[in-house]
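The data blocks that follow each hold one structure.
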Structure I
Amino acid sequence: MATARRANQDIADAVPAPRVLREYALVADGERGALIGPDGSVAWLCAPRWDSPAVLSGLLGGGGCYRVTPADRWHVWGGYYESGTLIWRSRWVGDWRMECREALAMPADPHRVVLLRRIEALDGDVRAYVRLDLRAGYGHSPMTDLARHSDAEHADVWTGRSGPLWFRWTGAGRARHVDGGLAMRVELAAGGHHDLVLEISDRELAAGGTGAEAYWAATEQDWSQAVPACDDLIAVADARHAYAVLRGLTSASGATVAAATTSLPERLEAGRNYDYRYAWIRDQCYAGLAMAAHGPHPMLADSVRFITERLLVDGPGLMPAYTVAGEPIGGERALRLRGFPGGQPRSGNWVRKQFQLDAFGETLSLLAAAAGHGMLAEDDWRAVSVAADAIEKRWQEPDAGIWELDSQRWAHSRMACVSGLRAIAAAAAAGSPGGHGHREAAGWSSLADAITASLADCVHPGGRWQRAPDDERPDAALLLSVIRGGFDLADPRVKATIGAVRDELSADGFVYRFRHDDRPLHKAEGAFLLCGFWMALVEHAYGSPVAAAHWFERNRSAAGPPALYTEEYDVHQRQLRGNLPQAFVHAGMLECAVTLSRDIGLGGAAG
């Protein structure tokens, strides 16, 4: 009895400490995601949607806990994803082996989170401690109205509330109240397993519920249909995993969130941390273009659908980012949380007030790529005209640019428009259904020529492109003009720019966005992983497969055991920096894998 009390007290006293980001795994269903740490704690979960207040916010120092962990503290941790899924298996090894199979159930209900956890004794008898303490509102709403019910079909369940949310916890009949939460011990003989099903909803839950086996079967089936085999690609496991991550971050609306988290610092103590639980137009296009490189995947159709809807609704007033429901993002506000070390917790994002010209160019590049697969319908061609008209109307305005800085006439923004206009003009000229765009194609090409001519104000005295008329520094974003085909590979300005990025913005196989000041690159910020993958694509475009493989493999390595990428990588300390996981880095990795596969006769269409 005393031992049990001590064990329960251990659970009650355990406050999940922040971990280095490389140790967190993600489970996601498209409508929300959860981060799981090596101690078996769900460190982050927003409910019911990506940008809802967190109900488990330990990642940012908030209240709440849902933990499954071995009773024996003498063990080592590991884990892995089941191939082509975001079904994660936490693994602990002592004189025994225990795993916890974890997933968010699919297909997803936008109003109801279903978190599945199956404790398995793989080798020897195991004991696990389990604790649940939901805290809605970023940790500020404790569980209330707790009630235990006997359900003959699904075993005992607990129900209750946390703030505006209802929950039901199945498989926890032996749990008892411990300091405002519920806790229990699970003992399993070798080969046994125990299922836990946690449902959280913004609507009152109907009586009954689905059993764990049915949830697992539906989830496995959904993943089997969502992610192609990728046997035609190099780095098969990582490429397939990138597909799975992007699928997990993509809502039924077609929108892909930039990341699952908020407020994870890009640079410790630098005040640079943001809320990325929204769909950026640019990032959405990058994800769609990665899919298009491989084939006509359903997620390419998702990206086209979301982009088309936003263009047709907002036209030249297109915002840089939206909620996954296509709504404006709320203003930035501070959260009453301790925060991840070095960060300042906040929700919302001030980006909604910016104008980002390059987003229009990226939408045209995406739609052109989809046209190449015969995937554009009449509404999509209407969206093409809207985007092209918006560029014609606004291309001479200063904008915030790809890095969302002060408004200038950024070279990259104009180059993105040139690339998009040339790509869609070529797609229309190649023959679009119903003759869409044929009359406009010549006008789009002429507009691209005019914008190209304007870039004379961004030619550095050394013969390369520079960031802006009044900013002579090189910028890794200028590599995109090569990748997207907007400029001739033989253009001496292009070649000189690539050389400058190699010489001035790279270190140890990684690439930085731009040089902030005279400090060493790693002192100002982390390397930008997407830029490293861009460099691989550029080397491939110039027929240098060995160099391309070098950049690809170096940047592919910048992940932890769950193979999740953040936006930046601290080369000096070998740590992940920024929100996790960052969708456009996984998109860049996937596009690289597809493109580089062509060097060895691989790279067929997705299944």
Structure II
Amino acid sequence: MTKTTSLDELARLQGIGLQHNAPDGKVLDISDDTKRAILTALGLACADESQVEESLAASRSIEPPVMHAVPGRACALPDWLQERPTWGISLMLYELRSGRNWGIGDFADLAAVAQIAALAGAEFVGVNPLHAQFLSDPARCSPFSPSNRLFLNPLYIAVDRVPGFEQGDSDPAAIEQLRATDTVDYAGVTAAKLHALRRIWERWQGEWPNQGGYANEAFEAFRHEGGDALRGHALFEALSASMVAAGHGAGWKSWPGSFQDVGSQAVAAFEQEEHERVAFHIWLQWLADLQLAEAAKAARDAGMRIGLYLDFAVGESPDGSATWSTPDLVLPGMTIGAPPDFFTAEGQEWGLAPPSPTTMRRTGFEQYRNTMQALTRHAGALRIDHAMALWQLFLVPGGGKASDGAYLHYPIEDMLRILTDVSQKNGTVIIGEDLGYVPDGFRDVMQASQILSYRILYFEQNEKGFVTPADYPRLALACLSTHDLPTLRGWWDGDDVDLRLKHGLIDETAAEQQREERARSRKQLVESLVQLDLLAAEDREGARQAAEISASQLPDAVMVATHRMVARTPSLLAGVRLADLTGEEKPTNLPGTVDDYPNWRLKNSTPVDGLTEAPFFKSICAAMRTERPKS
């Protein structure tokens, strides 16, 4: 057996894919350097031939992961939903404007939108991941690059709804300025909210309120139930603030060595001296959890049977709370990414820490179970970002390019067992974002597990044009686009192609190809709407003419008819983006960029109390109600 063969066999036994497909369809072999990097991260010695042989001998009894569903286990799917498919509205919580929020959408705004959406006939409101970010570095605002997925982002706390809030806790002029901006000023919002919350917290120490669920006994119960994980996260936040004040970064990898180890004496001494600051961050988590629960109750009380639809990011920041407080839960020196594809010629490196399958097995998947339980406790539906992570993740060795990565397979059976258990316990519908490269057989596993597929109209095309609604799967959520894709107006204009070219994600040749493809897609979309009799006779010629003209304005009739096309699918759920209801053009996020584009900062143009008067709110919601009436 040659050296390469031995290394290949060791990699195979550990679940490392030895090949993957290039954008042009060619099969690419994974380099030996990449195999060694992933094996080293898994804790296996493989520096030379003798180490490879030793590790291989110790791995002979290992059965590589196998992709299959768990017999007799399925996620929750209520009878009423199976009898009558429904629809809902998705949004970015931070993008909400209102006359009372502090420059960022909050849990009180979420409750208000849920009530408006319920009156419009929607059964759910979907939001971006609400995971904890870096309070000491507000610029790190991507909800898909969280510090800790087990906890919530305190910036979504509606400060004016916290018992004991007084007008003197804020500067009205500063708050009004934060509201007036077209992008979220995360630094300003964080400073204003933490200042006010600190003042309320200090008053609570003298006289703890006893109203509703805000009694001291409830806080202590929350603290006890959160255990070491909650304490560790709060300790991280307190220490992170101290480190930033001392000139270091918010992430632990920039801290002095003695503070990078959660179990060090330096950290223990800090916790003892700053126990009050640690308690403050536990309190913030409690407030966030209470207000999220109140928003969920508001949705249910308004008549929504699903209510809140939450989102689970695929990974966590390598220097955040989760990797600091539980370092063995991630694979060192590796990040999650994606291989080269149609949209990004060089592939993507997402800057997220991949979980360690070795530690997951050793700890009985405790962290995964706790996180799923926390997320589904208030959610009628949960979207799993990059659902293929149940089976595989594309890992990029530290310092390498995305094109140097490889797939690592995960213990899908164990993870599905936990996911189905938690879903059934809390009655939560599970949606799996199965976009991008989906391995053969994975969607069969999703179907057997009653995990709804995620079908995007932009992508549902074949050589003849757009897939007809009847051909969409029943076990799915159908929608036009996601946060990583343009709004319908932006798609029609081709703005996303121009943005990718402007920011160097594609070259001029690729841009021209994509523009030509978009021109064909516009025409095919209109023809599909005509064939489905979704466009009135008087609107058809105008729509066809608009489709022929590059960068033409999207006709209103096409906007509404395209949503009706989605609504006519047999898919159990259909989603409508708030950005389309209000006629936005700019994308929420431009994948492949960080600071070059205002990712995760753009606010919606329409305030919450004016949503029903937004350009397309009434017409699109009426169309959705007609196609998917409540039972």
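Bear in mind that the values in this text are calculations on the coordinates, not laboratory data. As the structure is a prediction and not an experimental result, all values here were calculated from the model. Cβ atoms are built from the backbone, for glycine too; each structure is taken alone.
Given 3.3 as the derived value for distance in nm of label points 7 Å out along Cα→Cβ at positions 424 and 568, which of the supplied structures I, II does it correspond to? Attributed to the structure labelled I.
Looking across I, II, the calculation of FRET efficiency 1/(1 + (r/R0)^6) of positions 368 and 440 (r between Cβ atoms, R0 = 25 Å, to 0.05) that yields 1.00 traces back to I. For which of I, II does distance in nm of label points 7 Å out along Cα→Cβ at positions 216 and 512, calculated from the coordinates, equal 4.9? Of the structures listed, the value fits I. Looking across I, II, the calculation of helix-only ellipticity at 222 nm (-39500 (n - 2.57) for each DSSP H run of 4 or more, over all residues; to 500) that yields -13000 traces back to II.
Comparing I, II, where is distance in nm of label points 7 Å out along Cα→Cβ at positions 520 and 576 highest? Structure II gives the largest value of distance in nm of label points 7 Å out along Cα→Cβ at positions 520 and 576 among I, II. In this comparison of I, II, the computed figure 0.60 for FRET efficiency 1/(1 + (r/R0)^6) of positions 264 and 328 (r between Cβ atoms, R0 = 25 Å, to 0.05) is attributed to I.
Once percent of Cα pairs over 25 Å apart, for residues 96-375 alone is evaluated on every structure in I, II, the highest one turns out to be I. Among candidates I, II, the computation of relative contact order in percent (Cα under 8 Å, 6 or more apart) that gave 19 used structure II.
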